[in-house]
Structure 1
Amino acid sequence: MAPAEDDHYHPKDAIHSGLYNSMVFGGAGLLFAAVKNSLARKNVGPWTTFTKNGGVIATFTLVGGAYEFTRVASANLREKEDYWNHGIGGFVAGAVIGLRTGRMPRILGYGALTAVSCAAFEFTGGTLRGYWNAPQVDEYERKEMLRKNRRRPIEETIAEIGEGRGIRPPGYEERRRERIKERYGIDINPVCADPDAA
C-alpha cells in the first residue's frame, strides 16, 4: 500500500519552537521565582526575584528551550513524529537540570529519568487518558460505534419495562383500547381530529 501524500513528514522550524518554548518556560520560571521571593522570611525587594532566584528562571528557560529544540530537531532529522523524539528531548532537558549540580552521574541520571518519563508519556498517547484512546480515530465515529455495539432491540426493552409512560410500540393504541374494554367495559372509539378526513 503506497503512503498517502499527507503521510509525509513536514519539517518544522526547530529554532522558532525552541525560542517560543524558552519564553513560555521562562515565564513559568519567573512566576515560580516571584512566588519563592514573596515567601521569603526577610523583607526583600522585588529585584531579589532576579538577583537571588535568577538561577531558577534561567534553569526553567534553558530546560524548556532545550527540550523543544531537541525534540523538533530530532523529528526533522529522523523525518518521523513519534515518542523517540520526546525521549531524546527529555534526555537533553534532564541533562540541563543536572548541570546545576556539576556532577556527571547526576547529569546522566536526570537525563535518563526525564527521557524515560517523556517517552513513556508520549507512548501512552500523550494524555492522561491513556494509550487506548487512539488519536487517529474520530471521536464521533467511536461514540457511534459504541452506541451501535450496545444498542438493544426495542422488543427486548418493551418486554423488560412494559408499554406506556411514553413508550408506544406499533399497535399500542389497539392493545390499550382492548385492555380498557376488558377491565372497565368502556368502548373507546378513536376520533380523528383532521377535518378533511372522511
Structure 2
Amino acid sequence: MDDVLKRYLPERSVAPCLALIRTNGVHLKIVSRRHTRHGDYRPLPGGGHQITVNASQNPYRFLLTLIHEIAHLIAFERFGRQIKPHGSEWKATFRDLMLPFLRPDIFPERLLPYLARHFKNPKASSSTDSALALALKSYDPDAEEQQYVYQLPEGAVFRLYNGKVFRKGPRQIKRYRCMEVATGKLYLFQPHAEVELVSEA
C-alpha cells in the first residue's frame, strides 16, 4: 500500500494517510477517472469500510479526496448514520483531519490561501468551490491544454466529455447559464467546467 500511495500523494503526506487508512480499517480502491465524482465511501458488510478515489496525476486533488472520504467514515462512526452526509459533523471532522496536512511541505504555498478559505466552511466537493477548483486544476499535467467555460466568449458553442453541445450564455451570480443546443434546455455551469470549444460566438 505504501508504494501505491507514493504514486498518487504528495511525498510528506504518505505516512499520515497510511496511518489513517490502517487505523480506520479502510479498504482503498483507486479507480479510473469518473467525471461525476472524485471519490466515495461506503460501509462493507461485517463492519469494514471501502473508499474509492479516482486515479489522478494531481497529488493535491487525490489527497483532498482521500481525506474527504475518510472524514465521512469517521463522522458516521462517531455521530451515527442519521447525520447529513455533508452536515456540520462531517465539516468539523474533515477540517480536523486536514489541518495537519495544510503546510508548505505538502501543498504548494500558492494553494494554501485557497485551502484556508475553503476549510472555513468546507463544501460537499472541492469542485463547487470555483476558486479552489481552478487553483487545483493548474497542477494537472495537462493544465495548459484544458479549456473552461469562463474562458469562452458569450455565445460560444462547446462540447462536454459526454458529447452534449451547449451555447454559452450570460453569467448569473457565480455560474453561467448555457443552453443545450439539441433540446433548448437551460443549465447552469460552474466557471471551471472543462469543455471543448466547437465554435466562437
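Nothing in this text is a laboratory measurement; each read-out follows from the coordinates by a stated rule. These numbers were taken from a predicted model, which means no experiment stands behind them. Cβ atoms are built from the backbone, for glycine too; each structure is taken alone.
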Worksheet item: Here helix-only ellipticity at 222 nm (-39500 (n - 2.57) for each DSSP H run of 4 or more, over all residues; to 500) was calculated and came to -9500; which of the structures 1, 2 was it taken from?
Response: 2
Worksheet item: One of 1, 2 was used to compute log10 I(q)/I(0) by the Debye sum over Cα atoms at q = 0.09 Å⁻¹, for residues 39-150 alone, and the answer was -0.25. Which one was it?
Response: 2
Item to complete: Name the one structure among 1, 2 that log10 I(q)/I(0) by the Debye sum over Cα atoms at q = 0.09, 0.12, 0.19 Å⁻¹ of -0.61, -0.82, -1.30 was derived from.
Response: 1
Item to complete: Figure out for me which of the structures 1, 2 the number 1.8 belongs to, where distance in nm of label points 7 Å out along Cα→Cβ at positions 111 and 127 was derived from the coordinates.
Response: 2
